[in-house]
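Scrolling down, you'll hit the structures one after another.
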Structure P
Amino acid sequence: MITFNDIIIYIALFFSLFSVIFFLTIYIENKNEVKKGKPKKQPKISVIIPAYNEGKNILESIKSVLKAEYPEDRLEVIVVDDHSEDDTFKQAKTIESKSVRVFTKKHGGKAAAVNYGIKKSTGEIVMVLDADTFPDKNCFKNIIGYFENPEIMAALPAIKIWKPKTIVQKCQAIEYSIMGLLKKAFFFMGSMSCTPAGAFIRKEFIRKHGGFATNTLTEDFEMGLKIQSKNYQIAQSLDSQVCTIAPDKIKKLLRQRVRWNYGSLENILKYKNMLSPRYGDLGMFLLPLALFSVGFVSFLLLYFLVKLILDLSHQIYLNSLINFDIIRMFSFNGKLSFSGLITNEKTFLVIFMMMAAFAMYEIARRNAKEKFKLEYLIYFIFYGWIMSLSQLIALLYFISGKKPKW
């Protein structure tokens, strides 16, 4: 007899397996078909670096841009200090030059700082670079070709973790390499909908349709949806890379992901009109999938937590009836039905899902030119629970009408 618990497990396994196989298939089928155009010119790029209390990173970020292989007269750096409480402005001023301009303004948040910098820029393309993020030397020359396509309004480099040290950072390094592959699949589907750290955007689009929203926790996702809402595209590059400093502890990671998930929900609500066939795969598949994921994953986490508590309570009650006889608690008839285990369809689904997930990681890490990390086992078993918890907390914040704090 199939129980409610079985139904929930089957749905979860199907959802996980379908997602992995679907996006992996999209990537494999299209990886050699969609290529960036060869740039006929090298447009001027304005790198906007909003900074708040980034004194320890700001010089490294600026220098990484200046070291990039791109014509010096075609590249400018604009640092916008958002009224930091440390020496960010002072540090940035020490490297100010003809190609590096440094400004400070009243504290107003990242989006306001970016918009301020864009107004001061002179480039055709703006790159929004977090102060704790560093482009590699090939970042600019490897991505600019995408803008030969007039339908592309933004292009994204692959994001990697800067010098991961803790287990939490190493798990994020695995996650980011997999996300690079997934975002490439989104690009193939014409459904990339975010402009995260390191994004390159046509200044013409911003001038015409407005800058980054200052009333959301995820202004990068809002900009991505804005671009898609105007029927333009966002490209994803894998051979153009930036490295970012990741949260080193679970608490910091959880707070970051709660903000991201909450921001996703508020922006999907803002652009709810895009949940229609007019926006193709994005409107009819990926955005609904994102909503379903948050709702279903939150339900799963709550369901299994409640079930765990009830089962433990029941076991404690049963053991109280035998005065907590430890020997009886662990007694069994000595027979383990191995044949029953291997013929169980759930076992096959779990094994198949693990193989598909591992295949995705293998392809992703090879594309990112990374070595296999043993931390993948920790990532596979435990990391998803942290992500699930962040989705649940974000959903509760969203339902309550409160915004999570930084």
Structure Q
Amino acid sequence: MTLLSVGINYNTAPVSIRERLAFPAEILSPCLQELWQRKEINEAAILSTCNRTEFYCDLESKDQQILIDWIADSRKIKAEDFAPYLYTHYDSQLIRHMFRVACGLDSMILGEPQILGQMKTAYQTACEAGTIGKHLGKLFQHTFATAKKVRTDTEIGSSPVSIAFASVRLAQQIFNTLSEQTAILIGAGETIELTARHLYQQQIGNIIIANRTFDKAHSLASQFNGYAIALSELPKHLPEADIVISSTASQLPILGKGLVESAIKKRKHKPIFMVDLAVPRDIEPEVEQLNDVYLYTVDDLQNTINENMDSRRQAAEKAEEIIATKTEHFLSWLRSQGAHATIRDFRYQADVIREETLQKALSKLANGASAQQVATYLAHTLTNKLIHTPSSQIRQAGANDRHDLVAAAREIFKLDNTDESKHTK
């Protein structure tokens, strides 16, 4: 049995390769079943995200070509087109790798939490497809437990390290809860989309997307149960906003001091939290002079992010120590599985001897032997039969100068070093 992982990620492969090896959710289950039916594949799971695709398998051999050939067939891509971008992990390396991925230590953003949810989805999909067995199943459970301990015992995910996430986290600190707040997001690019996603995950009350291109704003807003407005409608809707986050490519400010001051008056001086993520700035610097406005720029947040990255790196060092310990724990469990068959067979053999001896003892009892005679017979015969084969094998090992086997027997049976002459007098 070999545990094998083959994969690509944002470090090893460009997006042009990653997108060709991606497995959309709707085809993942049948693909898993197809992979699992391949000869020598005992168990299989696939993790597929925008930044990585990884295949986890329990194989009969160490031949990774079996997996590479299947990937090529499944995704209709020549092996030579993607093989140079692959990384491969076996056994202990695979265990450590899965633990690091789940903890966010192998992510583009150190310590990001989304990957753990994606790994849980990969596990659930494989379970539903029937391609997870004892070994990978146990490994995934250990992976989730390790990630939980790292999150609990370190600060790896406590500090925001993206501009969008830092903005939302700061809003939470100001408003405590976001469920009753309205956010106006200005722009419709990647940063605003990520900000909207974070706000939505934190159960923001309302999201309004303002953009020069209304259709783009509408498309984005519809993903998060929000609604879109044109930039020209900002003066009308600004008084509704408890949170304003702006990130456009405009060369001129979009929100001036006068417009914001008017909105504050209509809000009866209820505070507005504003974040300007644009360069050049979307919000006039003079807005900061207004009472009841909390204005932050990208530089304000970047200083916090740099500090938080240092904090996460320190936490990552502690996380690596936890992962090393947890990896050894799983390896110990894995090694113990090799002894299970031997223990099972040994118990079966002992049960057969016990049953044969018991039936003979019961027969003697039925034929009139006393209970003491039968008990003595049972104890003497059972002991002799149980130790006969081990004694014979140890004697043979000694005759063949196999002192390693004799020493192993003393350890297995927990025999002390009492002088043998005591037993031969």
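Read the figures in this text as sums done on the coordinates, not as results from a lab. Since we're looking at a predicted model, the values are computed, not measured. Cβ atoms are built from the backbone, for glycine too; each structure is taken alone.
Given a computed value of 0.90 for FRET efficiency 1/(1 + (r/R0)^6) of positions 183 and 375 (r between Cβ atoms, R0 = 30 Å, to 0.05), which structure among P, Q does it belong to?
P
With relative contact order in percent (Cα under 8 Å, 6 or more apart) coming out at 18, pick the structure among P, Q it was computed from. Walk me through the intermediate numbers first.
Values: P: 18; Q: 12.
Computing relative contact order in percent (Cα under 8 Å, 6 or more apart) on every structure in P, Q gives 18 only for P.
Work out which structure the value -18500 belongs to, where helix-only ellipticity at 222 nm (-39500 (n - 2.57) for each DSSP H run of 4 or more, over all residues; to 500) was derived from one of P, Q. Working shown, then result.
On the way: P: -16000; Q: -18500.
Of the options listed, only Q reproduces it.
Ranked on Rg/Rh (Cα atoms, Kirkwood Rh), for residues 119-302 alone, which label among P, Q comes first with the largest value?
Once Rg/Rh (Cα atoms, Kirkwood Rh), for residues 119-302 alone is worked out for each structure, Q has the highest.
Tell me which of P, Q gives 67, 25, 20 when you compute semi-axes √(5λ) of the Cα gyration tensor in Å.
Going label by label, the one that fits is Q.
Assign the value 2.9, calculated as distance in nm of label points 7 Å out along Cα→Cβ at positions 63 and 199, to the correct structure from P, Q. List each step's numbers first, then the result.
Values: P: 2.9; Q: 5.6.
Among P, Q, the structure yielding 2.9 for distance in nm of label points 7 Å out along Cα→Cβ at positions 63 and 199 is P.
If you work out mean count of other Cβ atoms within 10 Å over residues 79-86 for P, Q, which one comes out largest?
Values: P: 20.8; Q: 14.6.
Top value of mean count of other Cβ atoms within 10 Å over residues 79-86 goes to structure P.
So distance in nm of label points 7 Å out along Cα→Cβ at positions 7 and 135, computed for just one structure, reads 1.8; which one of P, Q is that?
Of the options listed, only Q reproduces it.
When you work out volume of the Cα convex hull per residue in Å³, for residues 15-110 alone for each of the structures P, Q, which one comes out largest? Show your work: numbers first, answer last.
Working: P: 168; Q: 105.
When volume of the Cα convex hull per residue in Å³, for residues 15-110 alone is computed for each of P, Q, structure P gives the biggest number.
Using Kirkwood radius over Cα pairs in Å, for residues 39-174 alone for the comparison, can you identify which of P, Q gives the largest number? List each step's numbers first, then the result.
Numbers: P: 15.6; Q: 16.5.
Comparing P, Q by Kirkwood radius over Cα pairs in Å, for residues 39-174 alone, the maximum is at Q.
For distance in nm of label points 7 Å out along Cα→Cβ at positions 31 and 95, which structure out of P, Q has the highest calculated value?
Comparing P, Q, the top value of distance in nm of label points 7 Å out along Cα→Cβ at positions 31 and 95 belongs to P.
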